[in-house]
1. Tell me which of 1, 2 gives 7.2 when you compute mean count of other Cβ atoms within 10 Å over residues 208-215.
2. From 1, 2, which structure was relative contact order in percent (Cα under 8 Å, 6 or more apart) = 21 calculated on?
3. Looking at structures 1, 2, which one was FRET efficiency 1/(1 + (r/R0)^6) of positions 392 and 528 (r between Cβ atoms, R0 = 25 Å, to 0.05) calculated from, given that it came out as 0.90?
4. The value -20000 for helix-only ellipticity at 222 nm (-39500 (n - 2.57) for each DSSP H run of 4 or more, over all residues; to 500) was derived from one model only; which of 1, 2 is it?
5. Upon calculation of Cα extents along the principal axes in Å from the atomic coordinates, which of the structures 1, 2 produces 77, 58, 51?
6. Hey, mean count of other Cβ atoms within 10 Å over residues 144-151 derived from one of 1, 2 reads 28.1; which structure?
7. Supply the structure label, taken from 1, 2, corresponding to FRET efficiency 1/(1 + (r/R0)^6) of positions 64 and 504 (r between Cβ atoms, R0 = 41 Å, to 0.05) with the calculated value 1.00.
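Every number in this text was worked out from the coordinates using simple rules, so none of it is lab data. Everything numeric here is computed off the predicted structure, so don't read it as measured data. Cβ atoms are built from the backbone, for glycine too; each structure is taken alone.
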Structure 1
Amino acid sequence: MSWGEGRPELGIQGPVVAWQDPWAGDASDAIMRTGTGRLVASQDPAPSPQDFVGLLGELGADFYVHHVMPGLDGHDQMVEDLAGASIDVVLGNEYGNINGPWVEGTNRFDIPTSAIASASARGILAGVLYDEPEHLQINAGQYRHDGWYPHFADTAGADLAAAGSAVAASVRDVVADAQAAAAAPLTVAAEHVFPTMFHTLARGGMAPTPKMMKESFHPVQMAMAMGAALQYDRPLWVCADLWGPDIGPWFTRAPGFPGHSPEEFATALRMAYLLAPDKLFVENIDVLARFGGDSFVLTEFGDVWSEFVRSFVPTAGVDWSFRDATPNVALIHADDSDFGRGVQAFGDRDARAPEQASSVFDAWRVLTHATTPPHGISLHIDGYRFPRVELDGVARDQFPLTHGAPAPTHVHEPFQPAHNVLVYDEMVSDARLPDAPVIVVVGSRLPDATRDMLVRRAERGATVVIGDWLAAGIASGRKGEGVWIATERVGADDAMEVLAPHLGSADEWTQRFGDVEVVFVRSESAPAGVEISVRRPVAPVRR
């Protein structure tokens, strides 16, 4: 395969509510460990580091995603214990984002260079993970309440193109500082909860890390993340995030944790694995197990993970990489940080995304056979009520709930259809844009150089569907060997006439990798299930 031998590496992120950090002890109970804005006491007794590392080994973790304590409590011993067990570590900044200390003028906690250096020196540092940085750039008041301090760059008053460039430049500096502290090449990853800013942060040097499950539309998240990684030549990680909106009769640590059923968790792991990222990890370990004081006992979610590691992975036969992804449809749009709310564009409290930015929602509605909303591409928009709020009235000392809520209530769907879609931003070059038979161009702006490149693509045989406000007066019609359609919206009749043959089946989400096509189909027998198959070889993509 094109990326060398080996499967996607598998990881597990540390606990947040179940038990104290095995190395930090009481210090971890003294800080907020979740984004709920409150201290949450540990639910289980504190395991020893040896017990915890043993659990990671039992669960087959190649790496551990560690919540770095703001004061680095227990850091050096954690590094030594993991090195002794031959388990790599990814250092995450979530606790510092929530509690501080923050980099001056930001709401961002950077992993101290000493922590990066020590893990790197022991040869176990697998990366540095920034938790939801796109969220904290847009919503700067999420954790820090003494002012408005966006995560990377203050974009107040800048136009959106300049704002995105400022964020990317700040990211570039952050990545350079982290990489300079490491003794070997280092991946700095950005874990996204919203389907936005993948390309902006990848431009600055971060590896896209989309969350599956959570409140995501999977084809949207993955097409954006894969496209950003390919356009900017970055690694791709995936987080299977068990926090979410739903409730049901499953082991529950807190409202929305987990907010997905064991069945959906099993589906997400298989989906993510077959999309062949470099790394795949689960958030968080305390849904997978309980600690009773003497030993760990796996929950139904831990059983799902174990089955995935022991049965699915060895037989999956993945000999492709996301780097082999081959689109039928390339979707191009300017990244204006809007997923359906339209406010605080790139973290400017007074900026709204322009009306044309929402044209990407129309495009996705067409590409997903009307299964995504007309007004956004995440469940974090108007029109969704999360069932997890029904557990807000349960006293925290009553958790964990062994059997959760008596009746399952689902808002999140693991499946929407799409046909080999990848997403690129408005600065994509001819060299980085694959030879897709269909190119859809929307958003608020388009550089002249990109438009000229798209005209040449049409002349060489592509079907280009472009918002008429971006077409610079170039009228619809034949263009060399291809077609150029300047349209009022992607769902309009003139666009649909040429797009319809390329949209695939309304029953399938397909993602093609060279001569392999991974196919996801909604299960008829299970509400949170998806039937999965692999087609090979498949015929070459043709115009």
Structure 2
Amino acid sequence: MLSFALYPDVILTLLVGFVLAWPVGRYMARVYLGRPSLMDRVLNPIERGIYGLLGTNPRRMMGWKEYAASLILCNVAALVLVFVLLTEQGSLPWNAFAAPGMHWDLALHTSSAFVTNTDYQHYVPESSASLLASLLGLQMLMFLSAASGLAAVVGLIRGFIRRDGTVGNVWVDLLRGTTRILLPISLLGAGLLALASVPQTWHQSVTIFPLSGGSQSLPLGPYASWDSIEFLGSNGGGFTAANAGHPFQNPTAVTNFLSVLLMMLIPFGTPFMFGAMVRRPGEAWPYLGVILSIFLVALGLFIYFQSGNTFLRGIPVDQGQGYLLGTETRFTLPESALFNVTSIYGNVGAISMSLGALTPGAQMVLLWGMFLQSTPGGVGTGFGVLMLNAVLAIFVGGLMVGRTPEYLGKKLGRQEVKWAAVTLLSHPFAIFVPLAVAYVLGFALPAVGSGAQPFTVILYEFTSESANNGSGMAPISDNTVFFNVIGALIMLVGRYLPIVAMLAVGGALARQAPNPPGPGTLKTTSVTFTSYLAVFLLVITGLLFLPVLALGPFSQFGL
């Protein structure tokens, strides 16, 4: 049992994060509703110039198909640009370590990872990517992918407040999400991280002279600005292979605190954005209740499994700090647990612990967060997945009690349920099919070997890619043509199929005129609905994924 003295900073971090999420969510609602803000005088002329260059009219609204097609084409164009940049980086400047151009399959995997908000890395960032490719290519995608996720969920939310069949203008949503939300907060975050000792420099390396003699060249760079958008935008791709376990990226308890806050701001603020946009603030609380109940239980289970229990079979643990193999000793176990659970359940994917060295129970907790994808999930898309699960839950609940399923005055019919079901089933499909192919065709054993733990490693990789999470569990030799190509396909399907489904549901709802609430209308702001949605989410996820867990983490409990 860990000392209670280890928990006050964790509790403080959670409280500050929850308190800040409310104004951030309200502010995001003002941005997407086009309400006036303090930055209008500076940003409006810039935005008008950009609309002129794009040749678009910001007042013209789009149907869901045009919105989705424009969003995906924009992302595809960015993917192609970064793919070329990565394959040609060897002949481009700002390449202090002479990183060669990436092989086509690795460049495909990397560009697909960053454009889909996954940021899964099959390469060593500090030696395999030039500073030019990292900043002009990969960091640009960090902003675009986060803005795209926000645009998708905003299109879904607009379905509840419109009746003309439109879901907004994608170019306005992408631009305002970047200039009004992501850039200002990430700049503030970068400044705070730099003040807290995270390096921020254009120098790509520094030479040190160890006491043992000789010299050593250490990679440097703009860590603070990279970390800020990495955590804020639920990106997760590290500037170094060690990610947040590297002392440059996360050197102190203060930077750990700031990093967790950045990861919490938008995902925990999105329910408040939803409530403000539909002009029913109370509708935010059921979603926040579901998110918090599952998130806090997951955090408690992670600490329990990782802090010394019967599954460890007497392995000694430092009860003062909670140190165990795989845990960063600069922080206590509760601090590391909060960082990693927030990261995985928020689909950030940044890690400060060695995931392959965790106990099977702790690994299972992290896998469960990626199975859910929505508690709170990634920027924008996590809340969108939760809303689509709510659509299914309301539909099933309506059938059970003989009511016409409706939500916020809009009826939930065949079209809405069909797209919600597509999202629900696409996630296990994108995991299990590649998993079976990897074992049947013999690609898995050379990469990880045989046994329950290697199976968990492969399962974790495909789950992380399908959930657009990006965290990885070692050891695995996954920089191969098979894992690069199949991983790219998994990430693209796992990203854009749910986005299309969200916008399709938003478009279908936007074609309906709102119905006034009647005696049979389900009250969705009640504790009963919150509990029902949480149980529905857990039961459906368990039915889909518990069998595969039996082949991995479950089978290791008795070892």
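1. 2
2. Details: 1: 14; 2: 21.
This value belongs to structure 2.
3. Values: 1: 0.65; 2: 0.90.
Attributed to the structure labelled 2.
4. Values: 1: -7500; 2: -20000.
Traced to structure 2.
5. 2
6. Here the read-out was taken from 2.
7. Details: 1: 0.60; 2: 1.00.
Source structure: 2.
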